[in-house]
Every structure is written in C-alpha cells, then in structure tokens.
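Structures given as structure tokens follow.
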Structure P
C-alpha cells in the first residue's frame with residue numbers, strides 16, 4: 001500500500017535517518033517510536049507528502065485515502081461540533097452532491113450514448129462513495145463523537161465554545177469518521193480520559209479495517225493495538241514484529257548481540273593491527289602486511305549507538321508525618337455559574353487518608369477530580385465541610401497550571417537551583433539527570449522547552465523539596481513512555497503519601513493501592529489496587 005524505499009532525510013546539519021525502508025501494508029497495525037527529535041513527525045510528513053525525502057522514494061497505491069491526526073488541530077470556527085466532524089469528509093460529501101446531480105440528469109431525455117456514459121460515471125462515483133462509507137457518514141460521525149465523550153446534547157454546540165482539549169477530540173473524530181485506508185495518529189490519547197481511551201481501542205479493533213501507524217505515550221494503548229513497532233533512532237529505522245513490550249525486550253537482546261559482535265570485531269582488528277605493527281618494517285612480510293592492511297580497510301566497522309544513561313537520584317527521606325495525613329469531614333464543593341446559580345461538583349465526602357497510601361482519583365472528564373485535588377491541596381476552599389491536614393504534613397502540589405508559572409527567562413538549572421539554594425552544582429546536576437536533563441540541556445531557557453520538558457522541570461523542583469504528601473494532577477500528561485517510567489520508579493520509591501489523577505492505566509496499575517471514584521457528584525472508595533477497582537467496576541457493569 002505505502003512503501004518507503006531507501007529514504008534519507010536531513011534537517012540542517014542533523015541527519016535524521018539514512019537509507020531507511022519499511023512498508024505499511026493493508027490492515028497492518030504499527031507503532032512508531034523513538035526519542036524526541038529522532039524524526040517520527042518527519043516520517044508522518046513524508047507519508048502525507050508535506051515533506052520530500054532528500055533521497056529515496058515514497059510510493060503509494062492509487063486511490064489510497066490517508067488520514068493524519070496531529071497535535072496541531074488548526075482553527076475551528078463557524079460550524080457545530082457535528083458539522084465540523086463531517087466537514088473532514090468533504091470529498092465524500094461532494095460525491096453525494098455529484099450523485100444527486102447525476103440522478104437528476106437521468107430523469108432528462110438522453111440519447112443512448114449519453115445515457116451509457118452517464119451510467120458509467122454514476123457507477124464509478126457510487127462505488128467510490130460506498131468505499132468512503134458515505135451511506136452512513138452522519139451516523140458514523142455521531143457514534144465517534146459520542147465515543148470520544150461529546151454526546152448528542154453537544155452535537156450542535158459551536159466549536160468555538162469548546163476548550164482546547166475538547167477541540168482535540170473533535171479533530172480526532174474528524175479523522176476517525178473519514179475512515180481512511182491509512183490512518184496516521186500522533187499521540188491520539190492526549191486529552192482523553194480512560195473511558196474514551198478504552199472506546200478508541202475498541203473502535204480501532206472492531207470498526208476500523210484500514211492500516212494504522214501511530215505514536216503514543218500510553219504503554220497499555222500501544223500494547224493492545226499494535227502488532228509491529230517501527231523504531232526511528234540512531235539515524236536509522238528498525239522494524240520489530242510485536243507489541244511495545246516485545247519491542248523493549250527484543251531491542252535489549254539485539255543490543256547485547258551487537259555489543260558481543262563489536263567486541264569480537266575489536267579483538268580481531270587488534271590482532272591484525274598488532275601483526276601489521278610488528279612486521280611492517282620487514283621486507284619478508286611486506287606482502288602479508290599489505291594484504292592485511294587492505295583487509296581491515298574493507299571491513300565495515302560495527303558502531304555502538306549511544307545509550308541514554310539513566311541517573312538514579314537518591315531522594316532524601318521525607319520527614320515523617322502523622323498516621324492520619326488528611327481528615328475529610330462532610331466535604332462539598334460547588335462552582336458558581338456565570339448566569340447565576342451553582343453547579344455541584346461533589347458533596348458529603350468524609351474519610352481519612354493514611355500515611356504511606358498511594359491513591360488514584362478516577363472518573364470521567366468533568367467529574368470533578370481536579371477540583372477534589374485542589375481542595376485537598378488548599379488551592380480552593382470547600383463550599384461545605386472541612387479538610388484537616390495531619391501533624392507534620394508537608395504538601396507538594398503538581399498541576400498543569402504549575403507549568404505556566406515557571407519563569408520563562410530562567411534556565412532549567414536556575415529554576416531548580418532556586419529550590420535548592422544551598423546545594424552544590426553536582427547535587428543539582430544529579431537531580432536533573434534523574435529527570436533526563438544533562439550536559440548543555442540544563443542551560444536551556446524555560447520558554448524554549450516542550451510541554452514534556454516543562455513537566456519534568458516542575459517534577460524535579462517538587463521532589464527537591466522535603467515533602468511527604470504529594471497531590472499530583474495529571475503528572476503523566478506530556479511525558480513520553482521513558483519519562484513516565486522514571487516518574488513511576490520515583491513514586492514507587494517515595495516513602496510518603498500520594499494522591500493523583502492520571503489516565504495512564506499501566507502507571508496506575510503499577511503504583512496505587514486504593515482508588516477513589518468521582519461519579520455524578522458522589523465519591524466511592526475502593527479498598528484495593530487499580531486491578532481490584534477495574535474488576536469491581538466491570539463486575540458491577
């Protein structure tokens with residue numbers, strides 16, 4: 001269907017990949033992985049024709065429809081949510097209009113040749129319309145919107161009234177409704193809650209029969225969907241036949257094999273060079289020396305790609321808090337509405353958070369999870385009831401808003417140094433290394449960082465403080481899989497108390513020992529880990 005053959009691409013002085021080849025076959029499910037800046041987005045842009053390779057070629061079968069969802073959704077205005085989604089299938093809608101015109105023309109008297117030509121055109125257009133799923137376009141658009149959390153009550157709301165995160169869902173719905181032959185998805189699970197992620201998994205498995213190439217920072221999502229991984233790294237493209245977990249294992253095995261081959265080659269080269277050095281001056285061995293010089297000149301050297309070094313930062317033991325970290329008594333929260341009145345978020349919440357607990361707060365988008373965390377963290381006052389922090393509790397709060405208050409002109413190093421004014425450079429560098437900042441990267445200004453980099457800076461400043469109670473609102477947003485694993489390891493080793501919201505199921509499954517569900521203003525507590533919560537919920541369902 002799509003073939004990339006021996007493609008080479010360079011941006012300025014940076015070589016992304018050389019002589020890279022892979023195929024996207026009908027019905028295939030592929031994950032695209034690699035470090036930031038390796039060239040994943042460039043691969044997408046080459047496939048869509050937005051960029052050309054410097055050498056090599058990209059070939060695509062005729063009549064192949066390509067749908068590309070990226071994080072840049074562009075401007076949306078002047079339509080309802082449903083109209084915006086259907087507008088993404090403009091070619092299908094134009095075909096519908098063309099079919100109507102031809103049906104009207106068939107009612108007029110035509111000679112035999114003209115009628116035959118019209119019928120032939122009509123048959124071709126009808127076949128194309130059916131191929132594009134034109135007969136159930138509106139039904140499909142409604143189904144996809146509902147699955148992504150925008151129900152019938154909001155189909156006719158103007159797109160301008162939706163926030164940025166909801167506009168991303170509308171943009172994703174446009175691409176899914178198009179039902180292309182090849183679907184390119186760049187981080188489709190960003191801004192989705194767990195319910196929408198599960199729906200998307202099921203839709204891709206049951207309702208989409210085209211080819212898929214996607215990037216995702218959600219390990220569970222990748223494992224459930226893809227059967228092949230395409231890695232863009234170290235100036236090359238490598239294919240692994242399996243899901244993400246298989247890719248990680250196989251990549252490590254291949255690296256061990258490469259290291260062994262490199263050692264054997266280095267040993268062989270050392271022997272040859274020793275022979276040449278020993279006998280270079282002897283006329284009797286001149287022919288043998290020349291032969292061996294030519295031999296080692298022809299050998300293609302095995303290169304060991306640089307391995308990203310993981311720094312383990314030993315965080316200082318936080319001060320011990322009292323056994324009761326938080327006591328909630330009749331807690332309730334309402335938000336005032338602009339037109340008057342209030343909207344209730346939750347009410348009647350009482351309970352105790354014990355020292356050492358690691359608790360997930362779950363629920364659909366808009367259920368009030370972030371509001372509950374804000375009340376716990378003292379960022380907003382409850383409408384009724386009270387929150388009492390226990391003895392010696394030192395609280396650290398992470399939210400998406402925290403990234404906005406970083407000082408843009410400061411460097412990463414200066415930002416962390418401000419939190420650790422008495423620490424020497426080595427300690428700060430070690431802490432930053434644990435959050436994947438090393439070398440010259442620590443001198444980058446905040447204003448030049450990506451969302452993921454800013455998140456890591458905020459987390460580094462949080463763990464630099466002597467806190468024993470962490471309240472984390474979506475700390476995994478913007479983080480790639482590797483950064484999420486580092487944060488997970490850090491929280492697993494953290495001896496204090498954690499309450500967090502995250503839509504990463506692997507993260508929750510590996511960390512939490514208790515779940516609080518927010519649902520229609522009510523809160524339910526599940527005294528077990530995330531697997532226990534899922535079993536209870538599915539059992540009740």
Structure Q
C-alpha cells in the first residue's frame with residue numbers, strides 16, 4: 001500500500017533498526033516525547049504507515065521512554081519491519097495514519113458468522129501475507145475460521161487464496177510426490193526416511209516441511225541437525241533437479257507465505273484447528289509443485305484424531321479440497337496410540353533416522369516399518385509399479401544402502417553439519433523416569449510425552465527431549481527406567497521433573513487393558 005509522499009504532514013524522523021524479533025508482525029517504535037506521538041490518534045498499538053523514497057509499510061505502533069532504544073528524532077523498526085521497508089539506517093522517514101486494510105470489513109463479516117466467497121478470502125489472505133494484520137486481527141481471523149465455522153467450499157477458497165499469495169513451483173514432470181502427516185505423534189520422523197527411499201527409486205520429491213507448531217520437533221527442525229534447511233529458490237531447485245529430492249524448510253521459498261504468518265499466532269496459542277490444518281498442508285504441497293500426496297492420519301486416544309469416524313470425516317474434507325486443487329491424494333489411517341521411534345526432540349529423532357538408514361540393529365523397528373509402509377504406497381504412484389509391490393521395493397532400497405547413499409547426497413547438497421548418531425551431543429542434564437509398579441505398558445499419552453519434551457527445551461534446544469525405553473505391550477518391573485529426558489538448563493530440568501511427577505505419560509497395568517491397534521486403511 002504505497003501512497004504519494006506529497007501528502008506528508010509529519011516531520012522527518014531518522015530510521016533505526018531495533019533488534020527485536022516480532023515474529024511476522026511489523027512493529028514501529030516512537031519515543032513518548034516525539035511530537036508525532038503527541039499528535040491526534042498516534043497512541044500505542046495504533047496502525048500507522050511508515051514511508052520513504054517510494055517504499056512503505058504498515059506497522060503497529062509501540063511507545064518507548066528510553067532514548068537508548070529510540071531517540072526523540074528517530075523512528076525504530078523491528079527486525080521484520082526493517083526488512084520489509086528495505087531502507088538503510090539513518091534514512092529520512094515519515095509517518096501517517098494507516099489506511100485500514102480493505103479486507104478488515106470482510107473479516108468482521110466472518111467474525112459475525114457469515115459465509116465468505118472466494119474473492120473475500122483472497123482479500124484477507126493477501127493482506128495477511130503483506131503483514132497488514134496485527135496479531136490481534138490475525139487471532140480474530142483464526143478463531144473465526146476455527147473448527148466448524150467454515151464449510152468445505154470455504155476451506156477450498158482459503159487454501160486456494162494461500163497458494164495464490166506466494167510462489168508456485170513447477171517441476172514440469174507428470175508425477176511429483178510428497179507425504180505429510182497431520183501430526184500429534186511425537187517422534188514420527190518417517191518423512192526423513194521416505195524421501196531418500198522414493199528419490200532413490202527415481203521419483204521427484206521436493207519435500208518442504210514446517211517447523212514445530214505444538215510438537216517437540218518438526219521435520220525441518222530435525223533435518224536441521226544434519227544439514228542446512230533454509231534455502232533460496234535457486235538452491236532448492238538445483239538440489240531437487242540433481243538429486244530428485246530435498247528436505248528443507250518451506251518458509252524461505254515463499255510458498256504460501258500467509259501460512260507462516262498465521263502459524264506465528266497458532267504456535268503460542270497451541271491452536272491447531274481442522275480447517276487451518278487442511279489449508280496449511282494442502283496450500284504448501286500445491287505451491288511446492290506436488291501432483292501426488294500421501295496423507296498419514298494417525299488415530300489414538302491421545303492423537304489429534306481419536307476415532308475412525310472422525311478420521312473418515314477428515315479424509316473426506318481433505319479429498320474434496322485436494323480434488324478442487326487438482327492434487328491426487330491418498331489417505332492412510334495409521335496406529336497413533338503411542339510415539340513412533342525412541343527419540344523425541346531434534347537430535348534424538350535425527351539419531352533414530354540415521355540408525356534406520358544405516359540398518360543399525362539399534363534402530364527403532366516401528367519407525368522403520370512405518371516408513372517402509374508409507375514409502376511403498378508412494379512408490380506405487382509410479383505407473384510402472386504394480387499395486388502391492390511398493391513395500392518390497394522400498395525395503396530393498398533401504399536394506400541395500402541406496403536410501404542412505406541418497407540421504408547423504410541430499411545432506412551434502414544442502415550443506416552438511418557435523419553429527420554423529422553414536423555421540424549426538426545431547427543436552428547436559430539427564431533424568432530418568434522410573435516405573436512405580438510392575439506390569440505391562442497399557443498406554444502412553446502422546447500429548448503428555450510431547451509436553452515433557454517441550455518443557456525440557458525441545459525443539460528450541462536441539463539436544464533436549466525424551467528418549468523412550470519402553471513401548472506399548474512391553475513388560476516392566478518396578479524401578480525400571482521408562483524414559484530419560486535431557487535438558488540443557490538446570491531450570492528446565494527442574495520444571496520437567498515437576499511435570500513428570502504430575503504425570504509421567506505412562507500407564508502400567510494388565511495386558512488385558514491394552515488397547516487394540518488401529519489397522520491401516
């Protein structure tokens with residue numbers, strides 16, 4: 001939103017970069033004694049426009065009283081705002097009242113429960129991607145579109161708008177595959193195994209992943225232990241064309257940028273609504289150029305989806321939106337009763353992944369088996385592969401070492417980091433949580449185990465997290481170590497110990513109390 005500078009009525013202020021991360025929100029800082037702040041309407045949290053030399057941004061006003069932060073004749077911009085404006089420090093800069101984004105009126109329609117059309121969603125998402133919305137306005141939009149507030153066509157409108165506001169890759173191939181899990185299962189790092197397997201088969205798999213929202217690690221967080229994940233468009237394209245795959249963070253590729261802005265609000269709220277999840281996942285996949293997607297929906301008492309009917313309802317929503325987006329989708333419903341693998345947290349999960357790829361006998365069998373099942377289904381996207389043959393092909397690629405070779409090539413291309421899964425560099429404080437009675441592990445609470453890992457410091461501290469010693473159905477004796485948690489700071493260790501004392505996440509009982517596994521569909 002750029003207006004003519006001929007309308008300037010404010011005095012000139014010198015631009016200053018303020019090293020504050022406001023997480024996808026433009027924030028501007030004025031001193032309380034600045035004459036502009038004293039002008040009508042320039043109160044704290046007001047939206048103002050900052051402009052100079054043909055560049056402008058909208059930002060939320062914060063007021064400071066310390067001249068060490070910003071002087072009376074200066075205007076400070078947060079890291080995001082300074083980057084958005086794109087001008088050097090000291091530039092003569094002006095401010096004025098911001099024009100309200102055109103989509104705010106549409107936002108109020110949705111807040112009032114009205115149905116929005118495609119054009120209206122495009123207006124809202126476009127303004128969100130340009131950082132015109134404050135965090136308060138973003139929160140209002142996310143709550144208004146939460147859960148059952150949107151019909152399936154509105155979810156399609158939102159998804160399509162999120163694709164339209166960013167870059168869309170085109171690989172000029174008939175089959176471009178990807179896999180995604182809806183989340184909620186700690187340690188479920190199958191993507192880091194599936195990608196090298198299907199790429200070794202020859203399929204194109206440009207895997208752009210998110211960082212953790214409510215979990216102890218996302219695929220990007222775990223891959224970042226092994227290699228650089230923040231790549232520009234040119235580097236990403238070169239790696240994919242040469243190696244048939246990548247494992248990167250989607251935020252730097254400008255794919256569905258509004259999604260990253262919305263995640264900045266969803267994360268602190270621990271908000272993970274169905275509608276936003278569908279739009280987020282499918283917009284990123286379509287923008288990344290995928291033609292075929294395998295979607296993993298785990299079911300379990302402490303998973304996001306707790307029953308088969310709920311999973312089927314979600315599957316139909318995904319299928320409807322993906323069909324409107326011309327994306328071929330297959331959904332697989334999996335057992336989500338417990339974490340996958342042993343490690344929970346970036347370094348621990350990277351250790352498990354590398355052990356599977358190296359066919360190490362210490363590798364977690366459940367992670368290996370699930371990755372092979374999913375990779376096999378993806379390989380069957382290949383028209384030259386008969387249905388049912390995918391699993392054996394995937395297993396051969398893994399056991400022959402071809403998947404490890406492909407993963408090493410991807411890691412080297414993205415920028416290898418030093419990592420030894422035999423000495424992975426875990427956080428320095430370690431504490432063991434022990435069984436308080438003998439019996440059988442009858443349940444493991446995914447949510448509580450994830451919470452414990454996050455309190456310990458994951459994913460912010462890569463070496464923090466939880467290392468499981470027992471899984472469902474295992475027999476334990478009183479005093480056995482159920483799991484260890486790792487924390488880098490003493491305070492984190494104390495807080496985590498207190499959380500484990502409230503609830504360990506494990507239930508020990510009789511074998512008859514063990515819930516049956518959900519079969520795959």
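With distance in nm of label points 7 Å out along Cα→Cβ at positions 85 and 501 coming out at 2.4, pick the structure among P, Q it was computed from. Show your work: numbers first, answer last.
Working: P: 2.4; Q: 5.0.
Among P, Q, the structure yielding 2.4 for distance in nm of label points 7 Å out along Cα→Cβ at positions 85 and 501 is P.
A value of 2.1 for distance in nm of label points 7 Å out along Cα→Cβ at positions 301 and 485, calculated from one of P, Q, originates in structure Q. Where does the value 0.50 come from, among P, Q, when FRET efficiency 1/(1 + (r/R0)^6) of positions 253 and 373 (r between Cβ atoms, R0 = 41 Å, to 0.05) is the thing being computed? This value belongs to structure P.
Using mean count of other Cβ atoms within 10 Å over residues 285-292 for the comparison, can you identify which of P, Q gives the largest number? Mind showing how you got there, number by number?
Details: P: 13.5; Q: 24.0.
Result for mean count of other Cβ atoms within 10 Å over residues 285-292 over P, Q: largest is Q.
Please state which of the structures P, Q yields 2.3 when distance in nm of label points 7 Å out along Cα→Cβ at positions 197 and 277 is computed from it.
Details: P: 5.6; Q: 2.3.
Answer by label: Q.
Identify the structure, out of P, Q, from whose coordinates Kirkwood radius over Cα pairs in Å, for residues 13-204 alone was calculated to give 19.1. This value belongs to structure P. One of P, Q was used to calculate P(r) over Cα pairs in 20 Å bins from 0, in percent, giving 21, 50, 26, 3; which? Attributed to the structure labelled Q.
Ranked by FRET efficiency 1/(1 + (r/R0)^6) of positions 21 and 437 (r between Cβ atoms, R0 = 41 Å, to 0.05), which of P, Q sits at the highest value? Walk me through the intermediate numbers first.
On the way: P: 0.75; Q: 0.35.
Comparing P, Q by FRET efficiency 1/(1 + (r/R0)^6) of positions 21 and 437 (r between Cβ atoms, R0 = 41 Å, to 0.05), the maximum is at P.
Any read-out appearing in this document is the output of simple, stated calculations on the displayed coordinates, not a laboratory observation. Everything quoted here is computed from the prediction, not taken from an experiment. Cβ atoms are built from the backbone, for glycine too; each structure is taken alone.
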